[in-house]
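Visitor: Presented below are the structures under discussion, each in the form of structure tokens.
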Structure I
Amino acid sequence: MQFLLGVFLVFYFPAFTVQLAMDMTTGRWIGSPVLQIITIGSELFVFATILVSRPTRTLLSRSWMIWVPIIVSFASAAWSYNRFATVQSANTYMTTALLGLAIAALLPGFQSIRFVVRTMAIGCLLSILWVLLFPETAIHQLTDPYQTVHAGLWRGVFSHKQGLGYFSGLTLGLLLFYRSSIFPAPVCAFFVVCSAISLVGSQSATGMVAALITPAFLYMANFVARLPFPLRTPMFVKFAIATGLIALAFRFGILNYVIVAILGKSTDLSGRADFWPIILQAFYASGYSMLGGGFGANVSANMSEWSVDNGYLDKFIEFGYVFSPIIFGVFVAILWGAIRLVIMNPADQVRTNIFPFGIWAVTLVLNVTESNFMAKCLTTILTSIIVALMIQQSQLIPHVRSARKGRPTASLRRI
């Protein structure tokens with residue numbers, strides 16, 4: 001069972017898409033029987049799991065934070081710029097999200113975390129092997145049909161160096177924090193080296209940021225979760241203020257020296273920020289601003305030759321003024337649920353209960369310079385897993401009595 005889940009997970013990273021389904025001489029998608037079999041097989045597996053597994057059905061019925069974006073995505077086909085693309089994208093998103101829920105249902109608690117991080121580590125190893133064995137597809141080439149500026153940089157088993165960079169940076173950060181909880185020490189050290197090599201090969205600034213902030217958020221949550229209960233909320237507020245100050249420093253250019261001189265990247269980390277106001281103006285004039293252009297309809301391609309590379313802007317363009325607040329509201333609800341899980345945490349559940357906050361905080365930060373929300377990618381799998389963990393772990397947490405007031409606080413059972 002875990003082997004089959006691992007195979008599905010690797011292809012939903014997504015791995016081997018360009019390598020198997022694109023003609024690299026023309027840049028045309030030619031399809032792949034392997035990818036088609038994996039896609040159909042994963043859909044059948046997910047729905048079979050729902051039918052035969054009562055825990056999966058129970059988890060599914062309580063995962064409104066997953067269902068609401070799926071429903072809105074399908075509904076947007078009614079006014080979409082490209083209805084076929086919207087329905088297709090919504091179906092792919094639903095399958096990806098449900099695969100994450102199936103993993104969490106079949107491997108509850110920390111088992112799902114260990115399984116996913118181990119599979120991610122193997123993904124880094126596969127990328128290194130692909131670079132050594134098939135450099136013509138694993139490394140950006142001057143002969144590539146797109147973005148030859150990245151020639152010489154690794155993409156491994158991914159479609160772009162940013163995909164490998166984000167993936168390997170996140171993997172490195174998780175391994176550095178969880179260490180022997182994931183692998184025995186020597187094996188963990190080996191995969192730390194593999195993920196670091198993959199990150200260096202991609203030279204992705206986003207990946208470097210992921211490698212730094214992933215353990216930072218997890219250590220912060222770990223520190224708060226181990227404090228006496230009355231001290232947790234005040235300490236979390238202090239950390240939130242510190243994080244906000246760092247964000248302001250980034251916004252107002254105080255960190256420009258670090259970004260430009262040390263990372264060697266543009267001050268916005270993406271090189272796209274100058275295009276965002278132009279894209280927004282075009283969107284406002286397009287007639288789609290109220291309801292949006294439709295999920296996955298790629299209406300932004302008509303507004304700029306450059307990809308948006310901002311998850312928030314992408315969702316706003318897809319869902320407009322009316323429906324994007326629903327999507328962003330779900331994002332806030334996930335963050336709030338993850339924070340409550342850290343604060344209400346009993347001592348013996350720390351390593352599991354801090355995972356949702358750590359991963360979701362990293363996701364929210366990195367989507368400023370990447371667009372990973374609600375896509376066929378690892379982020380969607382992880383989002384489903386953290387929502388599932390919040391539901392599962394809330395059932396294990398007893399009513400915590402306030403040390404100050406001597407009465408039970410609200411439980412997390414309503415998440």
Structure II
Amino acid sequence: MSGEEQVGRRKLSDLAAVAGGVTLGREVPESASVELPYLRVANVQDGYIDTGDVKTVRVLESEVERFSLRKGDVLLTEGGDFDKLGRGAVWDGRLDPCLYQNHIFRVRCNLSDLLPEYLSLFLASPEGRTYFLSIAKQTTNLATINSSQLKAMPVPLPSTNEQRRIVDVLDSLTREQDALSASIAKLSLIEDGMKRSLLSQISVGNRSSTIGDLGTVVTGMTPPAEWNNMDGRGGIPMITPSQVSSDGEVSGFSRLISSEYFKNLREVRRGATLAVCIGFGVGKVGYVKFDCCTNQQINSVIPSPDVDSRYAYLAVEESMRIARGRVNLQVTPIINKAEFSSLEVTIPDMAYQRRVADSIWAVRGSQERLMLEFTKLRHLKAGMMNDLLPAPVR
């Protein structure tokens with residue numbers, strides 16, 4: 001289709017059923033319920049679904065059909081960082097049954113009018129992204145959309161034959177993305193298995209220690225607005241839970257603090273481990289590769305000289321995984337500094353720490369290379385979509 005050709009547009013609600021998923025943390029009677037796998041926001045990535053780490057939730061038997069996914073459903077997130085708003089993909093039915101949580105939208109297309117693969121391409125296109133950003137409710141560093149806004153989204157609607165042609169042209173790139181996605185998911189499973197195996201071996205014959213024994217534990221603070229670096233150049237990145245991803249990456253910043261105030265902050269040097277201990281992101285753990293400061297929701301572990309910084313991250317991550325299962329998620333979750341510092345870890349000798357860290361980091365290096373290839377493909381696909389999708393209305 002020519003980039004200049006115009007086609008009619010219809011509201012998404014005329015073409016598909018939009019629904020939210022199951023709310024977590026509810027009390028449901030065990031006698032009338034079942035426990036099933038469900039997809040979280042972390043599982044719904046940009047262009048693919050990551051099932052490397054799938055949790056379960058208990059729901060009423062009468063709710064299973066309502067919250068179940070079908071092959072061909074389009075999934076997208078309701079919010080997050082600006083660059084993650086409305087990210088999503090088509091569900092391929094690899095788990096059945098499988099539910100989805102309330103922070104994910106499920107779009108079930110009327111196949112006589114709208115193909116899910118075409119809709120997924122449009123949602124990820126520049127026009128789709130622009131729409132989401134234009135209607136999103138924005139806070140300092142987060143954006144959200146609601147179901148009414150999604151339902152009102154104008155979707156360009158060529159014939160289903162033309163939709164299929166567009167999808168087919170991009171299908172080879174999609175297949176490459178799917179293969180990379182499967183490899184990334186496989187490496188995630190390998191990494192999880194290696195961590196469990198290596199860390200469980202450590203616990204045999206080694207004394208139990210605490211996170212506080214790994215190094216210095218520092219709780220962040222929120223500096224006043226006048227400490228901000230106003231010219232946007234230089235300064236110290238301020239990290240909040242939003243910058244700590246579920247896969248351990250720490251990227252971006254919520255604001256820059258002027259370097260003249262750094263002496264007043266609780267500084268965190270690169271190689272430290274950041275653990276989210278307050279709020280619904282509690283349990284996220286990241287390894288920071290740059291100097292920064294954090295807000296009060298994060299406890300940082302600055303490793304001692306006799307502790308490998310990467311091993312400290314792995315030990316804290318495993319300890320927080322266990323601790324998160326004990327936190328009450330129905331109220332604002334919190335693990336205070338004293339509780340955090342006293343969480344159990346095992347600290348072997350430095351040689352074994354490095355052996356564990358080297359093994360895990362080798363797998364992560366492979367994942368990062370695959371993710372880089374995936375990103376390159378996504379950019380190429382975005383460029384081709386601009387040429388193939390109907391031109392935006394001006």
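Visitor: Here helix-only ellipticity at 222 nm (-39500 (n - 2.57) for each DSSP H run of 4 or more, over all residues; to 500) was calculated and came to -11000; which of the structures I, II was it taken from?
Guide: II
Visitor: Further question: Which structure, out of I, II, was P(r) over Cα pairs in 10 Å bins from 0, in percent calculated from, if the result is 4, 20, 28, 25, 16, 5, 1, 0?
Guide: The read-out comes from structure II.
Visitor: Hey, another quick one. One of I, II was used to compute Rg/Rh (Cα atoms, Kirkwood Rh), for residues 163-298 alone, and the result was 1.12. Which label is that?
Guide: Only one of I, II returns 1.12 for Rg/Rh (Cα atoms, Kirkwood Rh), for residues 163-298 alone, namely II.
Visitor: For FRET efficiency 1/(1 + (r/R0)^6) of positions 187 and 379 (r between Cβ atoms, R0 = 25 Å, to 0.05), which of the structures I, II scores highest?
Guide: Checked I, II; max of FRET efficiency 1/(1 + (r/R0)^6) of positions 187 and 379 (r between Cβ atoms, R0 = 25 Å, to 0.05) sits with II.
Only the coordinates and a few stated rules stand behind these numbers; no lab work does. Predicted model only: the values in this text are computed from it and were never measured. Cβ atoms are built from the backbone, for glycine too; each structure is taken alone.
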